[in-house]
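Just so it is clear, none of the values below were taken in a lab; they were calculated from the coordinates. Predicted model only: the values in this text are computed from it and were never measured. Cβ atoms are built from the backbone, for glycine too; each structure is taken alone.
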Structure 1
Amino acid sequence: MDFTLELIVVPVTDIDASKAFYEEKCGFHVDVDFSNGPDFRVVQLTPPGSACSISLMKAGDDSGTAGQLRGLHLCVSDIVAAREELAQRGLEISEPFHFGAEGRQDGVHPDRVSYGTFATFTDPDGSVWLVQEVRRGAGAPA
């Protein structure tokens, strides 16, 4: 039996501002933008190449508190190229970092191992995302 994670609700204070952020700065594709009156709107976006989407919902009792999410991961095969693309879109994103014997260290992992290098960014409400390098395929470090 497969259990696939396909949607994560991201509570936000301003759906239009968050939609613009994720679409324009992060490059997510808008799948759905549905409204049923002034008090109900759902915007679903999907990162390029992902099978999992996010759904922006107005923060409140049913969706949670805006800015509460920490550690959502976007996995990429080349963190340097991904960071450059996101920065060119106007996203404020950290420089790459990794963890070594002395804890968090600047720069990509020296061996470019999968799951070894990260960069972070924050959405308009304060939810924190990590971009993580996961190198797969022939010749990629483990």
Structure 2
Amino acid sequence: MGYVLDLRQKVGHQPLVVVGAAVIATNSAGQLLLVKRTDNNQWGLPAGSTEPGETTVQTAQRELREETGLTVADLRLVNVYSGPKMHYVYPNGDVIDSVTILYRGQVAGGQLVTTTNETSQAKYFDPAKLPTALTPLTAYMLSSL
């Protein structure tokens, strides 16, 4: 089921501090890959929570593969985000204070999957022409670059 989902069964919607990773995955043209989430219908970076025993690099690689079918080579640390701007309330009422480690890497392989159980689209965007309907956490992280 997943570590955070297991915790949710015990604590309900209470705020949780959640460590996770996100990836700015780019293609050879410098466009960045975003996924459209099914829970809020907003675009975001491929991202997710770290599972016990997993490094945040492994989290970033796993989430990118699960949400897009793609892999990246040579992930580079961009920044670590935490604090009030990383507070988020999910549409179902779950509350998190996210500590997100943001990585960047160029897509190296795989086949782009546009629909998963968490996403309805996956698409490359020119950095100057990103969609306006970004998740708050993605908007914050990208605006700080």
Structure 3
Amino acid sequence: MTVCGVELTGSDAVVCLLKMDRGQFNLPECKVRKLSLPKNHSREDLKRFQAAFADFIAQYGVTTVAIKERMPKGKFAGGAISFKMEAAIQLITGSELTVTMLPTALIKSTLASNPLPIAFAETGLKAFQETAFIAAYVGQLQASL
């Protein structure tokens, strides 16, 4: 089972793939690190973003997309563009695709009871992918429950 962890920041969807194979986690080779939506976007741009994301998950055989939830208001509130990207991802139609939102409290409690099996620095991922990696890890654990 392949999970795509997603962190939505600004107009970017930062992604990280994580695969569970016979009880072992592995990071599939993936050249895509983020998908973007132009800040001044049109309806067509949003459709292109959705199609690009759908192609990405189809190419890598993703069965679950785990998105780190953003606050709708307050100091750490997500922007309007990120909520549009979230909706576009949630509306991707696929026979086996599951899209899960991961609240911060769930991420923290899951990491407390199931610490990461490897230090992030040892994964070979870019630093900006850390939150997406954690979302993929928690999403993988939640999907296997």
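Where is FRET efficiency 1/(1 + (r/R0)^6) of positions 39 and 55 (r between Cβ atoms, R0 = 25 Å, to 0.05) largest, in which of 1, 2, 3?
Numbers: 1: 0.95; 2: 0.45; 3: 0.65.
Greatest value across 1, 2, 3: structure 1.
Which of 1, 2, 3 yields 53, 36, 27 for Cα extents along the principal axes in Å, as computed? Walk me through the intermediate numbers first.
Details: 1: 53, 36, 27; 2: 44, 32, 28; 3: 43, 36, 27.
Here the read-out was taken from 1.
Which one of 1, 2, 3 has helix-only ellipticity at 222 nm (-39500 (n - 2.57) for each DSSP H run of 4 or more, over all residues; to 500), as calculated from the coordinates, equal to -6000?
Values: 1: -3000; 2: -6000; 3: -11500.
Answer by label: 2.
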